[in-house]
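Participant: The structures considered in this document are given below.
Every read-out reported here was derived from the displayed coordinates using simple, explicitly stated rules and does not represent laboratory data. Owing to the predicted nature of the structure, the values given are computational and were not obtained by experimental measurement. Cβ atoms are built from the backbone, for glycine too; each structure is taken alone.
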Structure I
Amino acid sequence: MDKLTAGITRLDLQLSQGQLEQFMTYYHELVAWNERVNLTTITGFEEVQIKHFLDSATVTLAFQPRTGIDRARIIDVGTGAGIPGLPIKILFPSIELVLLDATSKKAAFLHHLKQELGLDNVEIIVGRAEEVARRTEYRERFDIVLSRAVAPMATLVELTLPFCAIGGILIAQKKGGIEPEVSQAERAIALLGGHPREVKRIMLEEFSDERYLVIIDKVSATPEKYPRQPGIPAKKPIV
């Protein structure tokens with residue numbers, strides 16, 4: 001997996017032989033399951049290495065400092081095929097990871113993959129973020145909340161910040177010209193207890209497009225009335 005290895009090195013990370021084998025298993029299982037479950041439109045070997053695995057690893061640029069991350073509790077909201085959560089789990093095996101998705105077929109793939117990769121401390125939940133975030137065991141319980149390609153920022157923060165503990169961070173992966181989207185979400189971020197830290201451009205030669213990490217600190221508790229009922233954050237975002 002030369003493409004992944006080279007990119008990981010540029011992120012100042014290293015992959016053991018065991019981790020490389022886990023990523024290889026991930027690739028083969030993703031492609032096999034994708035024939036019957038709609039997991040991804042990206043299936044080429046080099047494309048998956050770059051656009052799924054390396055792209056997931058870029059969230060580590062928001063882990064400053066990286067020391068202590070291996071003890072973090074992380075949730076990936078709208079995880080789909082396990083991106084970016086599972087690649088981060090492979091890189092940092094000691095983290096406690098929760099994968100949340102609303103589709104049971106995708107969750108079945110994640111359960112299978114968890115076994116194939118031999119991963120511990122990975123919980124897979126089928127449900128809507130608006131409902132799961134109201135459960136005591138998940139509300140404001142996570143050090144890091146991850147999300148990629150789920151919703152516009154004003155909607156996304158309502159689906160994700162309720163999971164984030166005070167002192168934790170939300171890392172949203174975004175592409176393209178995102179300034180208007182982030183600006184439009186300022187009211188929602190503040191209302192839900194967040195404070196924008198940084199919009200970080202990903203500067204790796206493997207990516208020809210514009211990729212960003214929107215990093216938001218959780219500075220105060222999310223009001224109890226949020227998130228609103230399923231579907232409302234998307235239909236009526238806080239702007």
Structure II
Amino acid sequence: MAEETDHIFDIEQHYNQLWETTWRKFTAGVFELDPLIASENDSRFGITLLFRPGQEVWKRIQQFLLELQQIEPEQYYYPEADIHVTVMSIISCHAGFSLDAIRVEEYMQLVQQTVQNSQSFQLYFRGITASPSCLLIQGFPVADQLNQLRNKLRESFRSATLQQTIDTRYVLQTAHSTVVRFKAPLQNPSVFLDKVQEYREYDFGSTEVSELELVYNDWYQRQALVQLLGRFSLKSHWDCC
């Protein structure tokens with residue numbers, strides 16, 4: 001139990017540090033704009049294992065986004081179908097990657113073997129944090145199943161000969177969901193930031209994660225470009241051992 005508590009505390013500390021650093025930039029008028037959101041020539045694709053927040057969470061996120069959109073309509077707001085939490089970026093998005101470069105069935109088999117005995121888990125979505133380029137919903141695992149699942153995936157892929165880039169960009173430890181990206185200069189930054197501050201500790205609800213998706217995706221996880229490779233069920237707490 002102590003290890004679980006420490007892990008959750010570390011996540012919260014990370015979110016807080018990210019928020020404090022970014023908030024100083026926001027209040028100084030520094031927002032990093034993404035020049036590729038509207039580009040038709042963005043060829044960055046990869047392979048991701050992820051899950052989707054439930055309807056209760058999505059409805060609260062949607063209300064948050066609608067309020068922001070009324071203030072700053074020119075920014076990029078994630079639609080429901082695109083909102084997700086990354087379990088593991090197996091092949092990080094990079095220019096020119098396509099499914100032709102890998103044997104998809106081998107990835108499916110390895111993921112299935114790795115997650116087949118893993119339990120479902122609960123994730124609370126509370127408050128927001130930010131980076132200079134985007135706003136994130138903070139996710140907090142109730143226990144340590146997500147961390148254990150990620151470690152199992154790391155071990156499985158490192159033991160295999162399959163192409164992967166796990167942890168090469170950074171070691172994924174949080175459970176956030178990106179919901180806004182900045183793509184144009186803000187017209188009402190002070191009003192926008194006041195609204196963002198209102199949601200800093202907002203309760204977005206919880207989700208019981210019982211299914212994972214393996215997808216071929218672009219950088220923004222846009223539904224029109226995402227290809228579902230497979231779904232994987234996690235064991236219910238009520239399943240017999």
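Participant: Assign the value 17, calculated as relative contact order in percent (Cα under 8 Å, 6 or more apart), to the correct structure from I, II.
Facilitator: I
Participant: When distance in nm of label points 7 Å out along Cα→Cβ at positions 28 and 132 is calculated, the result is 2.9; to which of the structures I, II does this value belong?
Facilitator: On the way: I: 2.9; II: 0.9.
Label of the originating structure: I.
Participant: Output the label of whichever structure in I, II has the greatest value of Cα Rg over 2.2 N^0.38 Å. Kindly include the intermediate steps, with their values, before the conclusion.
Facilitator: Details: I: 0.95; II: 1.03.
Looking at the calculated values, the largest one is II.
Participant: Out of I, II, which one gives 14.0 for mean count of other Cβ atoms within 10 Å over residues 36-43 as computed from the coordinates?
Facilitator: Of the options listed, only I reproduces it.
Participant: Could you figure out which one of I, II the value 1.06 for Rg/Rh (Cα atoms, Kirkwood Rh), for residues 140-219 alone was computed from?
Facilitator: II
Participant: For which of the structures I, II does the calculation of helix-only ellipticity at 222 nm (-39500 (n - 2.57) for each DSSP H run of 4 or more, over all residues; to 500) return -11000?
Facilitator: Working through the options, I get structure II.
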